[in-house]
1. With distance in nm of label points 7 Å out along Cα→Cβ at positions 11 and 131 coming out at 2.7, pick the structure among 1, 2, 3 it was computed from.
2. Suppose relative contact order in percent (Cα under 8 Å, 6 or more apart) works out to 15; of 1, 2, 3, which structure was it derived from?
3. When Rg and Dmax of the Cα atoms in Å, for residues 91-146 alone is computed for each of 1, 2, 3, which one produces 12.9, 40?
4. Comparing structures 1, 2, 3 by distance in nm of label points 7 Å out along Cα→Cβ at positions 115 and 187, which one has the largest value?
5. Assign the value 1.13, calculated as Cα Rg over 2.2 N^0.38 Å, for residues 123-178 alone, to the correct structure from 1, 2, 3.
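What follows draws every value from the coordinates through simple rules; no lab data is involved. Everything numeric in this text was worked out from a predicted model, so none of it was measured. Cβ atoms are built from the backbone, for glycine too; each structure is taken alone.
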Structure 1
């Protein structure tokens, strides 16, 4: 079956799982996930499951990505901080909807590979930083201090407070929190300088690794 047909089937599966945002469904129909997986897993690109990347990392399950994007309530004017570039697939989905994506990746090998793929795909609204995702966007261009939306693609053992400091007023952050046995998506909004925190769905992510000092 052609990748285009598999992509259409995936979109129908997302709809069946109550993903209703038209913009999100549109970008899942457009972005070729097969370009962002390792060559030996291309035939599995449109299975609704995570797939291995190098360095013990994963490309997340499409449904989980779609759920997190839905929780962010993305707008075309948003500036988004993504923690965990990975293969660049989620980056491409985000960048197809919002104004700008600033993405942080601890592993230089993954970041450089994602940069190559995203640039060859024509994305000009994505900015990269190689460094500790716990610290967010620092010592990087553009020199943004805050973001409308923040999405974290690995599980933190606690809410990363440095990231909440970079959440703009009225902004939304989605982060998996927990250990290897139990994780849950946490949705954080900032209203009048105060954080509102709620739990959403169970999830399973690789750990959000801190940079060794």
Structure 2
């Protein structure tokens, strides 16, 4: 595994919530974090059908545009009773004619679960795959996941995405009801970052 000894890293995302999570996780290691918006970068089209494939597209696009190392993630919610959907299409389920609306996405999850006729609790998993890419073409890949179950109606205002309907295993609060510090210590992204830490060179 290559050690990451640089002090600047582009997080290849326009998602403010995701950027803040990464900043909180990486700043203690002396890494200055910027996002796509800081560099005026467009959002590349995600054309792969795997988390690692889409993360790679985003990381490589940011590296090519900035000349800096970049970290990208592709993450999503896999609902067991929906055969793993929405999975890599997690963000797509939130698309509307006026942008992303995750309330719409969560309502779709709830509706499709009702249509299955299967009883609660509905097990689910948040997954995250990180791709760390350097300008010389080298990459490292890190995976993390957290198991849990879904609740309805939505609960909490502190998270983003599908956080208001996801309760991690061993807890009673949804991610959106937890303080950010608590969630960051439990999340799929935090678990992938735990593996990333091994190459931070700090």
Structure 3
């Protein structure tokens, strides 16, 4: 397998975690987002969406992190990243989507760059935008994690797809110096995840392209 990735890409981070949890070896191919390499002809030929990550599995190219996570779960079911029951599986997917579809899209690189370049927002205004939406999203995640089903991790006592999404989002919050103290359950789950080698090895600072 080959993973097109960037060390600070939280969507790539999710997939790195899942690959590690499943014990799947992969070759990283680095795409530098701030330099715009994802919009270059070479990468566009790989992924017309011009987004990270892309997973190359033999002759197959897969895009969008949640779709890649589901593909890995279906093609390499052990160890499982989804629980057995349909309700429990739906809950895990809901938690993952809260991060990947609600929090992350309004705070990704292209949105922040648009705020600066097209709308003339300064650095502090952009950071205030980021912290606002992080706070809004993490508060909702905290409330969901207060419901039955949460264990050591987002759901139960084994890491799931939800944890693969939660951890990168907390890293982003910390990078932008967001106050995470109002979200004790989120941070407890985050701490539990980071005790696992699969999460630790996937973190941005441990990637070969880290600056």
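1. Label of the originating structure: 3.
2. 1
3. Computing Rg and Dmax of the Cα atoms in Å, for residues 91-146 alone on every structure in 1, 2, 3 gives 12.9, 40 only for 3.
4. Going through 1, 2, 3 one by one, distance in nm of label points 7 Å out along Cα→Cβ at positions 115 and 187 peaks for structure 1.
5. Computed on structure 1.
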